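Colleague: See the structures that follow.
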Structure 1
Amino acid sequence: MFIKNFLLFLFIYFLTWLLLIFGEVHNPTLMSQWIYDVYKKKETIAKSIKGRKVVIMAGSNALFGIDSHKLSQYFKLPVLNDGVNAGIELPLILYMAKRVINPNDIILAPLEYPMYSYNGKAGIQMIDYLLSREPSFFWQLSIKEQFYIIWHIPINRLIDGYFYKGGKRIQSGIYGVHHINQYGDQIKTEKKYKKKYMFEKIKKYEDNPEKYGKEFNSNSLGWDYLEKFIKWSRDRNVTVIFMPSVLMKHKSYFNNPIEQKFYKNIGKIVENRGWRYIGKPFDYMYNPLYFFNTNFHLIKKGQILNTNKIINNLNHEKL
């Protein structure tokens, strides 16, 4: 009798939880607003481009780290910087990128390193964006990912969904369409725009290096998503070129055996799958003085330096 009642309780609890989630799906949240605004602007830019183009596909390291006008001059093609926020995770980033990619396009993919190790465990930004802006994408995820999302929606996120705090375009702060140019790049990242708290944040990043080598998984679900994306691209004659992400330099990346091995070999791991990879991760690590407000976001001076490095690597490629 106890077991029967317990199972009934679990069923009712699960059903109630699903109904609560269903009741707030597609309600715009404040957390997702700037990401939604920026993606919509970039989709509008993409629609205005006729013919072949170059698409930058990644998170915010690309948003802050690439001068698309300079790349456009190099390619002699229109360039769209589709980088927004790595926090929404690899599956959603690939899904959103497909909306702006046309047959024969060229994709440069400086994916943030955690994306290669995506294991199906969605972070809060992915959960929030998926529920509030792209709920239909939920059904394209694996059963494992779906159950993870259902059981890891925080109560406060559920409440936010019912209060409709989003829906109005953000026009202030660092992130939003008001700081996106006609190529999709972040603007106003010159050193003069850095606030005191940003310098303090950069200092904290200096003292707390990432552990991407330790966390790396060569058999993660992320590779399956990339495999499918490459096939989708090849079916459309789209060229995909992977490359290093921007990252703040730290001695542990050079001295720690595990971290050093990761950065030394990630390009080879990608190439062993039959995909193209240009550049060396160590060359895309920059001193703290080049960063704006995180260990992925470059100031304008760093953006130019990074773009020149990309062009130099592309000079050795047949496109």
Structure 2
Amino acid sequence: MSMPTISVVIPTYRRRQTLERIVDAIAADPAPRQIVVVVDGSDDGSMQLLRAMAGTEPRLEPVWQGKLGQGAARDTGVGHTDSDVVLLLDDDVVAGPGLATGHAKVHATLDRTLGRAVVLGYMPTRCPSPRRPGDFAARLYAEDYERACERYEADPGSVITHLWAGNMSLRRADALAVGLDSGPGLLRHEDQAFGLRCARAGLHGVFERSLAATHEHGQDLAGFERQFYQQGRSRRRLAELFPELVTADDPVGSLPAGPRQVVSALTVTHRAARPALRLATRLAGRTRLWGAETAAARLLRQIELARGFRSA
């Protein structure tokens, strides 16, 4: 079995405090020929830190670009590599032992069986224990991610059409041909859009739990709201771009009858409902009423999805 060469690309924005740990984790694996970290217009000292680290890690290549977004940073990083395979890691994903080696081995096997493929590794979310106020975002994210992984294993075809990147590899030639930047209008759905473009290009998706990393997810309440509003807007845009692969289902319409009526009513009255739910989320967290904190955040998430979808 011929082993392909592999390089790592990490786009980053304002993660200086944790960047050293992210880079050290993947650098512990001898397989990567290059570790290209693209600083996407961040002025928090990330570039200075990376240049200092490159003095002792010759495979590390810091690259600067203006603020163009994660997809553009991924494209820039891939352009700086020269290996057969590129492993794309998010800047809050800590590689497990031998991660790059494992990705290269999977591609060596796929070359003889499935052919051209996008390989997703497993990156469970680290949920702080004991729970703290505000941890609802990481826990809801973890629930969503685990459901996605279960779907991948039950329906392998969903890997490429519902791509969740962050620990992902593919042939460099395929990355360059498809392009990793989804452009404007797809905030929070860039990964899925890339997967759908890969599907159109004839690539398959493979999910492999043994390719393990840890996702250090962190998000405040304002970021949580903004994320799901953007997801709602992007969902409609995704259906416009890929009508043969995606349907523009209203986020409220897919809910059971009871919750659907509640969310519909709260969405109509969102100017009053949203501040009340924000307050309820914060108060429940401060008083350690974890179930109430999660329930309020879930309602807020559904309202923002619906608002974003309808605004588009």
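A short reminder: the numbers here are calculations on the coordinates, not readings from a lab. These numbers were taken from a predicted model, which means no experiment stands behind them. Cβ atoms are built from the backbone, for glycine too; each structure is taken alone.
Colleague: Identify the structure, out of 1, 2, from whose coordinates FRET efficiency 1/(1 + (r/R0)^6) of positions 56 and 296 (r between Cβ atoms, R0 = 30 Å, to 0.05) was calculated to give 0.05. Write out the running numbers ahead of the final one.
Modeller: Values: 1: 1.00; 2: 0.05.
The correct label is 2.
Colleague: Of the structures labelled 1, 2, which one yields 34, 23, 18 when semi-axes √(5λ) of the Cα gyration tensor in Å is computed from its coordinates? The partial results should precede the final answer.
Modeller: Working: 1: 33, 23, 22; 2: 34, 23, 18.
Clearly, the read-out refers to 2.
Colleague: Thinking of 1, 2, which structure, once Rg/Rh (Cα atoms, Kirkwood Rh), for residues 224-271 alone is computed, gives back 1.13?
Modeller: Matching structure: 1.
Colleague: While we're on this one: Assign the value 11.3, 32, calculated as Rg and Dmax of the Cα atoms in Å, for residues 40-103 alone, to the correct structure from 1, 2. Write down the numbers at each step before the final one.
Modeller: On the way: 1: 11.3, 32; 2: 12.7, 34.
Label of the source structure: 1.
Colleague: If relative contact order in percent (Cα under 8 Å, 6 or more apart) is calculated from each of 1, 2, which structure is the one that comes out at 25? Before the final figure, lay out each step's value.
Modeller: Working: 1: 25; 2: 18.
Comparing all candidates, it corresponds to 1.
Colleague: Match the computed value 0.95 of FRET efficiency 1/(1 + (r/R0)^6) of positions 248 and 280 (r between Cβ atoms, R0 = 30 Å, to 0.05) to one of the structures 1, 2, and report its label.
Modeller: Numbers: 1: 0.95; 2: 0.45.
That value comes from structure 1.
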